[in-house]
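Engineer: See the structures that follow.
No value in this document is a laboratory result; all are computed from the given coordinates. Computed from a predicted model, the values in this text were never measured in an experiment. Cβ atoms are built from the backbone, for glycine too; each structure is taken alone.
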Structure P
Amino acid sequence: MSEKRKKSNKISIYLIKEDINYNQILKEFAYNHVLREDKNSVTYYSPTRYNRPDWLTSYFKYSEDINISNSHAQVISIHKILIDGKERIFAIPFGNGKYLLNDDVIEEQFGIKILLNSVPIDGFRQLVVANYGGDHRIKNEQTPKKTNINEFGFDIFNDFVRRATAKSEEEIFNNNTITGGDLLSVSVPVTVENVNEFLILCYERYNSDKYKENFSWLDNIREVKEKSIRQKLNDKLVMVINNKEFDKVWAAVPEIVEWEKILDFRFNISKEGYDDIEIQNIIELYKDQTVTNVTSLKSKKIYAMSMNDNKILYDWTIFNCLIGEIEFEGSAYCLNFGKWYKVNKSFVDTTNNYYESIRLSNISFPDSNSEREDEYNQRLCSSIGGSILMDKKTVKTKGMGKGSIEVCDVLTAEKQLIHVKKNGGSSYLSHLFNQAAVSGEMLLDKGFREEINKEFNESIFNDSFMPHNYTIVLAIITNSNTERPKIPFFSKVSIQYAIDGLKRKGYNVEIKNIYNK
C-alpha cells in the first residue's frame with residue numbers, strides 16, 4: 001500500500017534583523033499571552049475579539065442576533081536558532097499575527113531572495129513591482145500559467161520586485177508554489193515540532209548567490225541597514241523638506257488600496273480632508289512649516305476615510321508616505337515608503353555615463369521667465385520660424401486604447417518634435433518621457449497621422465513618414481544655467497528606458513536644458 005502524502009501546512013516566515021533584541025520584536029502587549037513554549041521557540045497570541053460586521057446594519061438593515069462575525073485571530077511563533085555559530089530569529093505569524101510585529105524589525109527581501117534562488121526563470125505566476133525611477137506606482141500582474149519573468153511588464157531599469165509568486169521544483173519546498181517578498185510563504189509538510197530544520201534550510205538559501213545567474217538586477221538597489229547612515233539620510237531629508245525642495249521629496253499612498261472605497265485623506269479625522277496626499281499639505285501641520293526631526297514625521301498619521309461610514313479605512317505614518325531622492329556622499333539614495341535604499345555604484349556609473357552620452361539639441365531655446373508651461377511653449381514656437389504649436393492639442397486614437405494624446409508641444413520645420421516639461425522631480429519628468437514614448441509609437445500608425453492632419457487642417461505628416469527623418473527633443477526647464485539638464489538620478493534611469501525604446505523605432509533623440517531665470 002502506498003504511503004499517504006504528508007499533510008502540508010501553509011506557513012509564512014519573516015527573518016528578524018540581527019540588531020533587534022528579543023523584547024523589541026513584538027508590540028509590548030503581545031508578550032502577555034503565551035500559547036506554547038519549547039527550547040527554541042515561544043508562540044504568543046492576542047486574545048481574539050469578535051465583532052458584528054458594520055455592513056449587516058448599514059447595508060442589510062439587519063438588527064437581529066445572527067451567527068455572523070468578524071474574526072481577528074493574532075498568533076505568532078518566535079524561533080531562535082543557532083546557525084553557523086550565529087543566533088538568528090525567525091517569526092512565523094498565523095491569522096493576523098503579522099500585526100503583532102513592531103515596525104522595522106524584519107529583514108527586507110528575505111523571501112524574494114529565497115524565491116529567486118529556488119525557482120526557474122520560466123516558473124513565475126505573479127509579480128508585484130514598485131517603480132522607483134518615475135512615479136513610484138505599484139503594479140500587480142499575474143498570468144494564468146507559469147511564465148518567464150521577462151514576459152511580465154517588468155522594467156529592470158525602473159522597477160524593483162516587492163513580491164513574486166513562482167513554482168519551485170525542489171524537494172525542500174515540496175515542489176510547491178512559493179510566494180516571496182519580505183516574507184516567505186509556502187505550503188510544506190512541517191509542524192511547530194520540526195519547523196526549525198526547514199528554517200535553517202531557508203536561511204542557507206537566503207544567503208546563496210545563485211540568483212545572480214538570472215536575476216542580477218536584484219542588486220541594483222539595496223536597503224540601507226546601517227543605523228548611522230539611515231540617521232544621516234533622515235537628517236538630510238528633514239533639511240530638504242524644510243527647504244521646500246519638492247523636486248527631491250514628495251508624498252504618495254504607500255500601498256495598493258481600493259480607491260473606490262476612499263472618501264478622502266485626513267491628518268485629523270474630525271477635520272475636512274483632501275483628495276490626495278500632498279507634501280505641501282503635510283508641512284502645514286508643523287509650526288512655521290518647519291519639521292524638527294524625522295521622529296515627528298513618524299509620529300503623525302495620515303488617515304484614509306471610508307466612503308461608506310466615514311470611518312478609518314487605512315492609516316499610515318507621514319514618514320511611510322514620503323518618497324525621496326537624495327544624493328549623499330557621492331551615492332544615490334531613494335526613500336520608498338519608509339525604507340531607504342542605496343543604488344549600486346556600478347548601476348549609478350552606467351546610468352550617469354549613458355545620460356552624459358545623450359546628444360544635445362542645437363536649437364536656440366529662449367530662457368524661461370517662470371511662466372506657465374503653455375505660455376513658454378507659445379513663446380518658444382514664436383521664436384522658431386516655421387514651427388507649429390501643438391501644446392494642448394490632443395488627437396483622438398481609434399481602436400488602440402490610448403484615448404487622446406498630445407503629439408508634442410512644438411513641431412519645427414526641421415522635423416523636430418519638442419516636448420517641454422519643468423523639472424519637478426522624477427514623477428513629473430516621467431510624464432515627459434512617457435508622453436514622448438507614446439507619441440513616437442502612435443506616429444508609426446498611418447490612421448493616427450491622418451487624424452493629426454484633420455485636427456490641424458493641413459498636411460503635417462504624409463504617407464512617406466519615416467522615423468529616422470524625425471528628432472524627438474526632450475527639453476527640461478531647470479534652475480541651473482547648464483548645457484545639459486540637471487535632473488534627479490532616477491530620472492536618468494527613466495530617460496534611458498524611454499530613449500532606447502524610441503531609438504529602436506528609428507527616431508533620433510536629443511535633450512536640452514532650458515534655464516529658468
Structure Q
Amino acid sequence: MVDLQFLGQNLHFAIGLLAALSTFAAAWLYFDAWTSEKGKKNILRWSGFFFLSLSFLVYAVDIPLIGEVAKEGNTRYGIISEIIRIVGYGLIILAEVITPLMKVPKHEKSPITGQPNNLPAITLIPGTSGNFINVRPVIGAIGVCAMYWRRATTGLERHLKPVALSFLGFTIYEILAQAQLLRSSTNVAINQAVAIYGPVWIAENLVLLISSILLGRWVWKYLTKRFMSQLFMIFTSAIILVFLATTLTFTFILLRGVKDATLTNLATTANVLNYALDSKRSETIAGAEALSFNPDYIAAVSSKDHDKLSSLSQDYLSSKKLSSLIITTDTGQVLLRAEDTDRWGDSLSSDPLIRRGLIGQRNSSVNSISGAIAPTMQINSTVPVRDSKNVVIGTITTSVALDDAFVDGIKNSTGLDASIYSENIRSATTTLTSDGKSRWIGIKEQNEAVSDKVLKSGQSYAGSLNILNRPYLAVYQPLKDVDNTTVGMILIGQPQSELLKTANQSIQKTFVLAAVLLILSVIPAYFVARYIVKQL
C-alpha cells in the first residue's frame with residue numbers, strides 16, 4: 001500500500017510537470033510570435049499560458065496526502081495554484097476578446113455559441129463562487145475552450161481545434177479537481193469515490209495527462225519550425241526528464257529508508273514488549289515465592305485449611321494487581337482460588353505448571369482463559385511449597401492478565417498500537433472502534449502469512465498488511481507456553497498513513513527544490529540554445 005501511494009505521489013508530480021511543460025511551450029510559442037510582432041493580444045496570450053505553466057508547476061509540488069490529512073481539503077500550494085490558474089485563464093480569454101476573428105464569408109454566427117462573432121462566447125465573472133463547487137477555474141477553462149473552438153469553427157483558424165480540445169480536457173480536470181470539497185462528506189460511497197488515490201482522483205490526473213499531451217503535440221509541430229525554439233524546448237525537456245528521474249529516485253530511496261527504519265523500530269519495540277513480559281513473569285514468580293516461604297501459608301497448606309488461606313489472601317490480589325492466586329495440595333487438589341473462594345476442591349494435577357511445581361520446579365507459562373467476548377491471555381507462575389523437611393506439600397500459582405490495560409501501557413510509552421492474541425483471536429488491543437470507546441477484540445487474524453509464520457512456525461513476522469481494513473506496518477511475535485508451544489501472538493504496529501505523514505514533508509520539500517532548480521535551469525538553457533544558433 002505504501003508503494004502504491006508513493007507511486008501516486010510521483011505520478012502526480014510527473015503529470016504536473018508535463019502539464020507545466022506543455023503550457024510553457026505554448027507560452028514560448030506565443031512569446032516567440034510576440035518578439036516578431038509586438039502587440040497587446042500576444043503579450044496577454046503568452047502571459048496567460050506562462051501563468052498556467054507556473055500554476056501547474058505549483059500543482060506538481062502539491063503532493064497528495066493521505067489519511068486524516070487528506071480530509072483537510074485544499075492545501076496552501078493548491079490554493080496558490082488555483083489562483084494563478086484563474087489569472088492565466090483570464091488573460092487568455094481577454095486576449096481572445098480583443099483579437100478579431102478571421103471571418104468566413106456568409107457565416108454570421110458561431111455554430112457553437114449562437115452569438116455574434118464580435119462577442120466573446122463566455123466571459124469571466126469576477127468574484128463568482130459557489131458553495132458546492134468553485135466555479136472560477138471551471139469558467140476560466142471552459143471560456144478558453146469556447147474561444148479557441150469559436151476561432152477554429154466560426155473563423156478560419158482550423159489549426160486551433162486541438163487547442164480547444166485540450167482546454168476541454170482542462171475544463172473536465174477543473175471540475176474533477178473540485179472533488180476535494182467533498183472529502184469531508186459523511187456519506188461512505190462519496191467519501192471513497194473522491195478520496196485521494198480514489199477513482200475521481202485517478203480520473204482527474206488521467207484527464208490532465210491527456211490534455212497536456214494534446215496541447216504539447218500541437219505546440220511541438222510549430223516549435224520545430226524554428227531551430228532556436230526547437231533547441232530551447234529540447235534542452236528544457238531534457239532538463240525536466242533529468243530532474244524528474246533524480247527526484248523520483250531520491251524520494252524512492254527516502255521512502256524505503258523511512259519504511260525500513262519504521263520496521264526496525266517496531267521490531268525493537270516488540271522485543272521491549274517481550275522484556276516487559278519477562279518482567280511480568282519475574283514479578284509473578286517473586287510473588288509466588290514470597291508466599292511459599294510465608295510460615296502462615298506453609299502451615300495452612302500443610303493442614304489443608306481452606307478458611308485460613310482465604311483469610312490470608314483476602315486482599316492479596318488487589319494489592320499485588322494480580323488476576324489469580326491458586327494454591328493446591330501435594331496431589332494437585334485446589335485449596336484456594338483467591339479470585340473465587342467458593343470454587344475449590346477440584347484437581348489441577350494435569351496442568352503442566354502444577355505438575356512441574358509438584359516435583360519441585362518453578363516455572364512460568366502463558367495460557368488462555370475463556371471470556372464472554374474474547375479469551376484473555378495471562379502469565380502464570382508456579383512454585384512449590386515445602387515444609388520444614390523440604391518436602392513438597394503443595395504449589396502456589398500467581399497470574400497476571402495481559403489485558404487492555406497492559407497494551408495501553410505499551411501505547412502510552414511508545415505511541416504504537418499493540419495487540420495480544422490468543423492463538424489467532426485478538427484478546428486485547430489498543431485499536432478502538434468508531435465510537436471511540438469499544439475495542440476490536442474477538443477478531444480473528446485472517447492473514448495466512450502471519451498464521452503460518454508465527455502460529456505454525458513460531459517465528460516473528462514483519463511487513464505490510466491490512467489490519468481491520470487499514471494498511472499497517474506491523475511486527476508479530478509468538479507467545480509460547482512452558483512446553484514451547486505457540487499459544488498466541490503479540491502485535492506492534494503503526495498505520496502506514498503515519499509513515500507517509502512522516503515522509504511527506506521531506507518528499508514535498510524535495511519536489512519544491514526540484515521545481516525551483518528547474519525554473520532556474522530554463523534560463524541557461526535559453527542562452528545556450530541562443531548561442532548555438534548564433535554560431536551556426
Structure R
Amino acid sequence: MANEASLGKKIFRGTIIIVAVSIAAKLASFLTEAVLAYYLGTSAAGDAYYMISSLHHVVYPMMSVGIWKVFLPAYKKRMAQGDMDGAAAIANKVLTFFTLLSVVIVLGIILFGSGIVSLIAPGFEGDTRALCIRLIRLSAPMYIFIVASAVYASMLQCHNRFLGSQIREVASHVPTILAALLCFRVFGIEALAYALVVGGMVRLLVELPFVNWNYRPKLDLQFRSEEFRTILRRLPSALLSEGVNQINTLIDKIMASGLPQGSISALNYGAKLTHVFSGLFSSAIATALYPQVIELIARGRVEELKKLIRKILSIFLLVMLPISIGCILLRRELVTVVYMRGAFDAGSVSVTASVFACYAAGLLFTACSTIINNLFYSYGDTKTPLLISLVNMAVNVAMNFLLISRFGVSGLAAATTVSSVSTLVIRMILVRKHVNLEYRRMLEVTLKVLAATLAGCVLPVVLVQRFMDGSLLRLLVSVGVSVPCYLLLLRMLHVEELHEALAVLKNIRKKSKS
C-alpha cells in the first residue's frame with residue numbers, strides 16, 4: 001500500500017506540474033499564433049512560413065519523441081537498479097550519438113533545401129518557393145539544440161523534475177513572439193526563421209539548471225554496449241512511427257499547396273487551436289504517466305496498471321467528448337475571438353472555422369490513442385505502433401483524395417479525424433496482447449456521456465447562438481450554462497466515473513497544497 005501511495009503521489013504531482021506548465025505553454029502558443037496571424041494572415045508569405053514550420057513539426061517529433069520513447073525506459077531501468085553511474089553512461093552515449101546525427105540532418109537540410117521544398121510544397125512557385133527555401137535553410141540549426149534538449153528532458157522526467165522538462169515548451173515561444181513584435185516590420189519574415197533557431201537554443205538552456213544531481217555530460221563514442229544496441233534496434237521503429245504521424249500532417253499541407261491561397265495557413269491555425277484543448281489533457285497526462293507505467297510493468301503490478309489506464313480513459317471521455325462537440329458548435333466564435341484581427345479577416349475566419357470543426361471532431365480519439373500507444377512502448381513494443389501509424393497514414397491519404405475534391409481544405413482536416421477513429425480501434429484491439437483493459441464497461445459509460453452531452457451542451461449552445469449576438473458573449477454564456485447542465489445530467493444518469501474523476505481532482509488539489 002505504501003508503494004501504491006508513493007507511486008500515486010508521483011503521478012498526481014507530475015500531472016499537476018505538467019498540466020500547469022502545459023496551460024502556460026498553450027497560452028504562449030496561442031499568443032504566438034495570434035501575433036503571427038496579425039502579421040501574416042492567410043498570405044503567400046504565411047503559407048511559406050507555415051510550410052517550413054510543418055517540416056520542423058515532422059523532424060522535431062521524430063527526434064524528440066523517438067528519443068523519449070526508447071531512451072527513457074533504459075535510463076529509468078538503470079535508476080530502478082540503483083546504478084546511477086550506468087544511467088549517466090547510457091545518457092552520454094545517447095547524447096553524443098544524437099548530437100552527431102542532428103549535425104548531419106542540419107547539413108542535409110542546408111544542402112538540399114531546394115529539393116526538400118520541391119517535395120513538401122510542389123504547388124509553390126516563384127517568390128513563394130524561393131522564400132520557403134531560404135526560410136528552411138536559415139532555421140535548420142535549431143535541430144542541434146532540440147535533440148540535446150530531448151535527452152535532458154527524458155532524464156529530468158525520470159528524476160521527477162517535470163517542471164524542468166516541460167518549461168522549455170513555454171520558453172521556446174518567446175523568441176518568435178519578440179521577433180514578430182520587434183523585428184518583423186524591419187527585417188521581414190526572415191526574422192521569424194532566426195527566431196526558431198534561438199528558440200531551440202532557449203529550449204535547451206532553460207533545462208540545464210534543473211539537472212542538479214551528480215551528472216556531467218561528456219563525449220562518449222563507445223557505442224558497442226548491448227544496452228545501447230538495444231536502444232538503436234528499437235529506435236528506427238520509434239522514429240518512423242512518430243515520423244509517419246507527422247508526415248500525415250505534412251501530406252495534408254502538400255495537398256493544400258495546390259488549393260487556393262491561404263489553405264495551408266488555415267490548416268495550421270485550425271490545428272493549433274485544436275491542440276490547445278487536446279494538449280492540456282492527453283499530452284500532459286501521458287507525459288506524467290509514462291515513467292510510472294514503466295515502473296508498474298517492471299514490478300509486475302498489472303492489475304494496478306489496468307485500473308489506472310481505465311480511469312484515465314474514463315476521465316478523457318468525460319472531459320473531451322463535450323469539449324469536442326462544443327468546439328464544433330462554437331467554431332466560428334472561437335476562431336473569431338482567438339484570431340480575428342489585423343490581416344486575419346472574415347474570410348480567414350470562415351475557412352479556418354470549418355477546418356477547426358473537422359479537427360475538433362477527433363479530440364477524444366486522439367487523447368485515448370496517446371495513452372494506449374504509450375502502453376506499447378512501455379512493454380518495449382516499438383513495431384506495433386509503427387504498423388498502426390502506417391495504417392493511419394494510408395487511411396488518411398485515401399480519405400484526403402476522397403474528400404478534398406468535395407470539401408476542399410476542410411476535407412483534409414476531416415480525413416485526419418476519420419483516420420484517427422479507425423486507428424484508435426486498431427490500437428484498442430492490439431494492445432490486448434500486452435494488457436486487457438476490458439472495454440465493455442467503457443462502452444456503457446460512452447453512451448451515457450454522449451446522452452448528457454447532447455442534452456446538456458448542444459441544446460443550450462444552440463439557444464445561445466440563436467438569441468445572442470457577439471462571439472465572446474456567446475462563448476462565455478454557452479460555457480456558463482452548458483457545464484452545470486452537463487454535470488447535473490451525469491449525476492442523474494448515475495455515471496460512476498464522474499465521482500472517480502472528481503476524486504482524482506480533489507486528490508490533485510490536496511497534493512498541490514501540500
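Engineer: Which of P, Q, R yields 23.5, 81 for Rg and Dmax of the Cα atoms in Å, for residues 140-387 alone, as computed?
Structural biologist: P
Engineer: Going by mean count of other Cβ atoms within 10 Å over residues 268-275, which of structures P, Q, R comes out largest?
Structural biologist: For this comparison of mean count of other Cβ atoms within 10 Å over residues 268-275, the top structure is R.
Engineer: Thinking of P, Q, R, which structure, once distance in nm of label points 7 Å out along Cα→Cβ at positions 76 and 484 is computed, gives back 4.2?
Structural biologist: For distance in nm of label points 7 Å out along Cα→Cβ at positions 76 and 484, the value 4.2 is produced by structure R.
Engineer: Another question about this same structure. Match the computed value -27500 of helix-only ellipticity at 222 nm (-39500 (n - 2.57) for each DSSP H run of 4 or more, over all residues; to 500) to one of the structures P, Q, R, and report its label.
Structural biologist: Among P, Q, R, the structure yielding -27500 for helix-only ellipticity at 222 nm (-39500 (n - 2.57) for each DSSP H run of 4 or more, over all residues; to 500) is R.
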